[in-house]
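Only the coordinates and a few stated rules stand behind these numbers; no lab work does. Every value quoted in this text rests on a predicted model; they were computed, and no experiment measured them. Cβ atoms are built from the backbone, for glycine too; each structure is taken alone.
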Structure 1
Amino acid sequence: MSRILVIKLGALGDFVQAMGPAAAIRAHHKGAEITLLTSAPFAALAEAAPYFDRVWIDERPRVSRPVALWRLRRRLRRERFARVYDLQTSDRSSLYFHLMRPRAPEWSGIARGASHPHANPQRDFMHTVERQKEQLRDAGITDVPPPSLAWAATDIARFALPERFVLLVPGGAAHRPAKRWPLARYAALAREIAARGATPVVLGGAAEASLGAALRAAVPGAIDLTGRTSFGDIVALGAKALHAVGNDTGPMHLVVAGGGSATVLYSAASDPALTAPRGPRVTILRREDLAALDVPEVAATLPFL
């Protein structure tokens, strides 16, 4: 049995968009044992995926920790992988190619000396989906489906949600506040949603509990699920919701990859042409400064308003 290694470390949106390539690799290497090397936050999601036989957690050993690097080198070389698909294509993941030399396996990525390099000089200006499709094409895989996480959906009955609800995702990376639509605008949108007979449901991590509490205070009928949902829960919630509105953040990728309808808000801090989630029911709104984006324009993208 041949052994294949896939490398995808993060972040969440990038991980979700790599699931199309993962499906293509699984279909191309029928009968192979496929291992995923990923980061700890994505291990449980990866283990639920139908594409991998084993999931390894990357401990990110530093050059200043030569013993840890040596252990990783020994583990990688011991497996005798026939081919590696480096979907991370970073300096770190390219280092792993060099750790496996002089008997490195076939390698799809950007590491110097790779057998199947993705050498397009414009690769950094391509959308993630198109870039990975081209990388796999150069490695002999031509059929790459869109990312789908329908397999990740959990049972959300425990939340006892009403039939009609809209997801709001007001958070995002704390160190990039420019990527967030003002909370007061989310509150105004939540009031409009409630006035039209649907329930606003707020999603976010535990660190965003204050955002959920503020929206619930602004709209008493709103439901705050911040800190209470897994990745699979978000997939299931997105599939059942009337719509989702959120900033450029990982949970919106989960919603879209689960088949949900969504409006994703972008500022000058990120470029939707490179990273936006793609799907048949996705609307992208962008302003240089999200404070310039008015509530009526966002509300107009909701199918029931």
Structure 2
Amino acid sequence: MGLFDKLTQGLSRTAERLAQRFDDIVRRADAPDRQADGVDVDTVEALEELLLGADVGLPATARLLDGVRVQQRRGESLRALLTAELREIFADAETPLRRPATGPRVVLIVGVNGTGKTTTVGKLANRLRLDGEKPLICAADTFRAAAVDQLQVWATRAGVDLVRAPEGSDPAAVVFDALAAGKARGVGTVLIDTAGRLHTRVNLMAELDKIRRITEREVPGAPHEVLLVLDATVGQNGLVQAREFAATAGVTGVVLTKLDGTAKGGIAIAIAHELKLPIRFVGVGESIDDLLPFSADSYVDALFRPSW
């Protein structure tokens, strides 16, 4: 199955929620007797309700509706106008992971508990390996033995090495060991799985800052990426998490998980519009190959293509 097909399948619940109602709105908006007058009030209200119901959020919805109102007078199709506006929103959202000129790339994985953070690390390691890299996983969540054991399972499935330490060890010390191992083994990327934390937990955020300082000291320019893992099923609460982590943890990109488990996959639009953060990957299933590089065109096409 190709990447577009996997994304389309993963977004099917959201697309089903949108498809028929959006098609009805398009038919009304594109009717010949409506073209001269532009988009009507009923169409705007119906479209607003549809977008908000998909968790696009108020600011992004307002932008989309403003764009449609202005451009509809040109006589273009509502579908074409909306998808063009969405591609504008996603203009800077689709970027690859940054890579340093020398040394291993260091990627911190952060987020709250329950977002799929640990499984994302395993899936990302597998994707990097399939792309020809030699990744290394660092189990820096030393507070929960179950988390490290779970990560070991994913590392084994992905066919990559894992650096771990006994439960209760200093996470920064584990990171130090992993970076030393990464440099010695010539790995391409060190993926650091940090403990799940809320931005309001001062002690845990201080620990994360300590981990950042260790990476900066040991590898020039590190961490090269700080990826925030967000659960798409929590909707606008995820946007709140993203905003706070961006302010406190130096987030450089988002991994949006569990898109296959929600009918409100529009949260990706809200993230791109309000936070201006790249969406690096999306999770669309439980299999090890169900982490996909984000593609704005594929995402928009999967959500708003005609249902007929």
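FRET efficiency 1/(1 + (r/R0)^6) of positions 134 and 174 (r between Cβ atoms, R0 = 35 Å, to 0.05) was computed and gave 0.95; which structure, 1, 2, did it come from?
Value 0.95 for FRET efficiency 1/(1 + (r/R0)^6) of positions 134 and 174 (r between Cβ atoms, R0 = 35 Å, to 0.05) corresponds to 2 out of 1, 2.
Compute distance in nm of label points 7 Å out along Cα→Cβ at positions 110 and 294 for each of 1, 2 and report the one that scores greatest.
Numbers: 1: 4.1; 2: 1.7.
Once distance in nm of label points 7 Å out along Cα→Cβ at positions 110 and 294 is worked out for each structure, 1 has the highest.
For the read-out Rg and Dmax of the Cα atoms in Å, a value of 21.1, 71 was computed from one structure; give its label from 1, 2.
Structure 2 accounts for this read-out.
Ranked by distance in nm of label points 7 Å out along Cα→Cβ at positions 22 and 86, which of 1, 2 sits at the highest value?
Values: 1: 2.0; 2: 0.4.
When distance in nm of label points 7 Å out along Cα→Cβ at positions 22 and 86 is calculated for 1, 2, structure 1 comes out on top.
As an exercise: helix-only ellipticity at 222 nm (-39500 (n - 2.57) for each DSSP H run of 4 or more, over all residues; to 500), calculated from one structure in 1, 2, equals -16000. Which structure is it?
It must be structure 2, since only it matches.
Which one of 1, 2 has relative contact order in percent (Cα under 8 Å, 6 or more apart), as calculated from the coordinates, equal to 28? Please report the intermediate quantities before stating the final value.
Details: 1: 17; 2: 28.
Going through each structure in turn, the value belongs to 2.
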